[in-house]
Structure 1
Amino acid sequence: MNKTIGNIGIGITLSLVLLCTGIPAVNAAFPDVGQSHLHYIAVNYLNDNSIAQGYSDGDFHPEDMIQRAEALKIILVSQGLTPSSTTETGFTDVTADDWFVGYVAKAKSRQIIQETSDGLFNPARNITRAEFIKMLLLANGFTGGTWGSTQMFSDVPTGAWFASYMNYAGKAGLLQKDQDNNLYPSQEMTRGEVAETIYFLYLIQNRANNSLLLAEADKHMAHLEYNLSLNNLVTAKKAAGIFVSITQQTYRNNPADKQSLGKAKLARAYDFLINGKIAKEHNNITRGEAWENLAKMKADEAKQIDSATSTTANSIETMTE
């Protein structure tokens with residue numbers, strides 16, 4: 001049974017030895033989604049929970065665009081919904097012999113998808129962000145409410161059929177806006193992006209479960225440390241942003257918990273450290289040093305709050321010297 005989504009969940013910001021923590025990395029399920037990949041944690045989550053598998057060549061193909069039928073199956077499986085036994089869907093382009101007919105029938109019966117004037121489902125067409133988010137949220141009982149009544153993002157106008165879905169997704173952290181406050185509702189999605197969105201929904205659905213969230217936070221800390229060791233700053237920065245978001249949620253859940261607060265301080269320290277390295281790569285030494293000083297400050301705060309963070313905090317401080 002799927003867990004109902006709340007109003008606002010976790011907002012997600014955008015074999016070498018790990019640097020310091022000893023936290024084991026998630027074993028890579030696919031050769032083309034290694035530890036340096038942006039969607040490494042999310043793709044492994046889908047595989048570990050039998051939500052999506054790779055192709056016959058053993059790869060996941062995270063950069064490939066995903067078709068509507070494939071995306072619908074992933075949505076239903078991720079929410080524990082099994083395919084229908086009926087082959088009647090009402091769509092003229094879905095036949096009884098299609099591998100996805102049961103998923104389409106189930107989605108139709110639950111009003112996750114509806115018939116359009118042309119009577120088509122378009123199973124082989126690449127899915128857009130707006131289409132995917134609408135299906136995903138409807139599979140979780142999302143009703144829209146007043147989410148479409150105000151323009152929250154530059155390219156999500158009030159009155160658009162996707163407004164309530166995209167506004168919720170942007171505010172909850174299922175999708176990330178760009179620097180101009182755009183969500184790109186008509187942009188087609190890759191398999192990796194779909195995996196990440198499903199994974200973020202999993203975090204939102206479990207936002208009150210601190211033990212689960214802290215375990216997920218450790219995965220992202222290990223992920224960022226691995227990529228930091230390779231100077232792969234793009235992936236490290238993304239992992240740090242997720243690490244920050246998860247630990248901020250655990251702190252909100254229980255402000256008195258030293259472990260949550262200590263991890264939240266470490267997450268900020270890592271994020272600032274990576275900011276400093278990025279600034280220095282762009283030859284902005286002064287700004288880089290300022291970020292590194294903030295990283296040292298947060299690392300020291302982490303040690304003061306929870307001694308269990310000392311090894312990691314000391315390593316962060318060393319990297320700023």
Structure 2
Amino acid sequence: MNVDVVIVGAGPAGLAAAIAAKRRGISTAVLEKGALVNSLLHFPTEMVFFTTPELLEIGGFPFASPYEKPTRAESLRYYRKVTDACELKIEFNEPVTSVKPYGRGSFTVTSASDGRAREWHAPAVVLAQGAYDVPNRLDVPGEDLPHVSHFYREPHPYYRRRVVIVGGKNSAAEAALELYRTGAHVLIVHRRAALGDSIKYWVKPDIENRIKEGAIAARFNTRVVQITNDDVELEGPDGRVRERADAVLLMTGYRSDTTLLKTAGAAINETEGAPIHNPETFESSVPNLFLAGAFIAGKQSGKIFIENGRFHGEVVIKEIARRLGKA
């Protein structure tokens with residue numbers, strides 16, 4: 001299929017790009033490997049955003065909420081409504097397997113769905129894949145055991161269970177508080193001397209007070225050595241110790257998946273795991289291969305959120321429109 005631009009990812013950044021393209025008469029194929037705003041779908045079910053509703057808006061559509069801080073459920077509803085209002089056509093459950101330049105400034109994008117491969121041809125591609133699908137691994141024995149997860153969804157399954165949470169930022173703190181209040185026995189393990197300063201301002205004193213009173217246990221300056229079916233071996237100020245664990249949550253952050261960048265031949269900063277790009281146009285080192293949203297940040301996914309990444313799509317499409325003569 002031939003289009004003006006292929007957009008990989010239907011998160012807020014990808015949707016913003018698709019809206020901007022439609023308004024300029026630019027034909028698109030939006031390919032999403034999962035569901036609409038797939039990363040948000042996998043956030044904890046009771047999550048509350050740090051930001052206010054208007055900073056999650058795309059396409060000029062207002063985000064109405066009775067709360068100062070919107071919830072995950074509200075955000076999912078908002079992006080569904082925007083998608084319907086703009087009548088965006090999106091190919092769901094359509095993972096992209098390769099992006100390859102051909103000729104001068106053209107691409108072949110290959111996707112796979114239901115065991116069949118499809119090809120899309122376009123003079124421009126926008127990668128807006130987000131940065132929530134690839135966890136930062138500890139690379140310790142036992143990390144792939146069934147009771148170990150890099151993602152946390154909801155507290156109920158952990159009722160009366162011993163849960164070890166590894167990490168010291170927002171995800172770890174919020175999970176620990178939810179689990180504690182649902183009846184789990186929680187231990188936080190963090191490699192640094194204290195919890196991160198970037199924890200949400202209403203969460204930080206809560207988690208610190210729960211640790212201080214002993215309701216939530218914590219081991220700082222401590223790292224995980226290995227995980228077994230029954231416990232977690234730790235190394236810290238007291239030497240090596242073992243802590244019982246029915247479940248282990250590795251809240252160690254996430255990073256961008258650079259596989260497609262590599263298939264396209266784009267340059268990557270290997271230290272940061274981020275694509276090298278023009279900060280003015282968000283164009284990668286490959287001509288007409290653009291980037292948008294948290295995907296740009298690589299391993300430093302905390303640098304780009306919906307609040308600032310939502311503007312990338314308009315910038316990218318404006319440049320593509322200029323090159324296509326549709327400015």
Structure 3
Amino acid sequence: MNSVKIGATETISMAVSANNNSVLATATFDSVSVSTISAPAPVISAVAPASGLPGTQVYITGTGFGTSQSGSQATLNGVPVAINSWSDTSISCTIPSGASTGPLVVTVAPSMTNSNPVTFTMLSSTLPAPWQDQDLGAVSFAGSATFSNGVFTVKASGATIFNNADGMNFVYQPLNGDGTVVARVLTAQGSSYPEAGVMIREALTTDSTHAFVAYEPYPGPSIYLYSRSVTGGSTASQTTPITGLPYWEKLVRSGNTFTGYTSPDGVNWTQVGTTQTITMAQNVYVGLAVSANNNSVLATATFDNVSVH
């Protein structure tokens with residue numbers, strides 16, 4: 001059997017020749033049909049996070065997306081979302097402004113075959129500008145953040161902010177260059193060992209480099225300095241015991257050095273561990289990070305006296 005290599009798009013028809021260029025031949029055909037081998041439809045297996053605000057970065061995992069975008073698209077309620085990266089098993093996209101709750105669908109070119117729909121829920125925000133909020137990493141329950149009378153209330157699921165990737169809720173704003181974030185943690189409850197604190201993070205991805213000054217009641221009430229110096233790398237920790245909440249936290253960026261502090265009163269500060277060197281871009285994100293440290297529950301933390309400067 002001989003094989004012929006053809007392109008992705010070809011013309012299929014019936015051909016006739018007289019085999020003699022001095023006459024006109026006629027042929028008739030019936031029972032004509034054309035069959036093709038169709039590529040399997042794309043399948044979405046997970047969307048994380050499954051809810052968020054406009055600007056939320058969403059990760060779609062599954063199969064059959066194609067090795068590159070090449071005319072394919074992802075849509076929310078029929079409206080295209082911005083694509084950040086595309087592979088056969090993973091898509092990163094950003095939810096556009098004006099988006100509404102509805103089916104998130106991957107459509108693969110050239111056949112424009114649709115995947116199964118997965119509902120993405122749009123959240124409303126009471127946060128003052130320029131604060132935004134979104135879940136990062138794998139979370140079993142959608143997190144949220146509200147602001148009232150000077151208090152941020154942050155709800156979060158997620159397994160942890162540790163190891164090589166994080167599951168958390170992040171209340172953030174952009175930070176250009178050096179800066180300091182300060183907050184007093186009032187409460188942290190809803191799981192055995194919730195993490196609640198101030199963070200500077202290079203990217204809104206689950207495995208981003210970051211520095212994180214956090215309250216955690218393990219092995220007793222403590223303030224930790226967590227740091228991930230390489231994207232996708234392990235997370236280091238240093239700790240200082242405290243008497244309990246409420247307690248103040250502060251994180252300072254100067255170039256690529258990050259220093260954490262804690263205080264019982266917001267006046268007398270003690271450094272947590274040692275200053276860490278983490279190479280980050282000029283433009284990063286700063287704010288409040290919370291994880292339930294248990295992905296089967298939703299924890300709640302409250303903060304006041306929050307400032308970024």
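Every number here is computed from the coordinates shown, using simple stated rules; none is lab data. As the structure is a prediction and not an experimental result, all values here were calculated from the model. Cβ atoms are built from the backbone, for glycine too; each structure is taken alone.
Structure summary
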{"quantity": "Read-out distance in nm of label points 7 Å out along Cα→Cβ at positions 113 and 161, computed value 3.4, structure in 1, 2, 3", "calculated": "2"}
{"quantity": "Parent structure of the calculated result -6500, given that helix-only ellipticity at 222 nm (-39500 (n - 2.57) for each DSSP H run of 4 or more, over all residues; to 500) is the read-out and 1, 2, 3 the choices", "calculated": "2"}
{"quantity": "Structure from which 2.1 was derived, distance in nm of label points 7 Å out along Cα→Cβ at positions 41 and 265, options 1, 2, 3", "calculated": "1"}
{"quantity": "Comparison of 1, 2, 3 by Rg/Rh (Cα atoms, Kirkwood Rh), for residues 81-200 alone - largest value held by", "calculated": "2"}
{"quantity": "Origin of the value 1.5, where distance in nm of label points 7 Å out along Cα→Cβ at positions 169 and 297 was derived from one of 1, 2, 3", "calculated": "3"}
{"quantity": "For FRET efficiency 1/(1 + (r/R0)^6) of positions 177 and 281 (r between Cβ atoms, R0 = 30 Å, to 0.05) computed as 0.75, the structure of 1, 2, 3 it came from", "calculated": "1"}
{"quantity": "Among 1, 2, 3, which structure scores highest (criterion: distance in nm of label points 7 Å out along Cα→Cβ at positions 97 and 145)", "calculated": "1"}
{"quantity": "Distance in nm of label points 7 Å out along Cα→Cβ at positions 153 and 193 - structure with the largest value, from 1, 2, 3", "calculated": "2"}
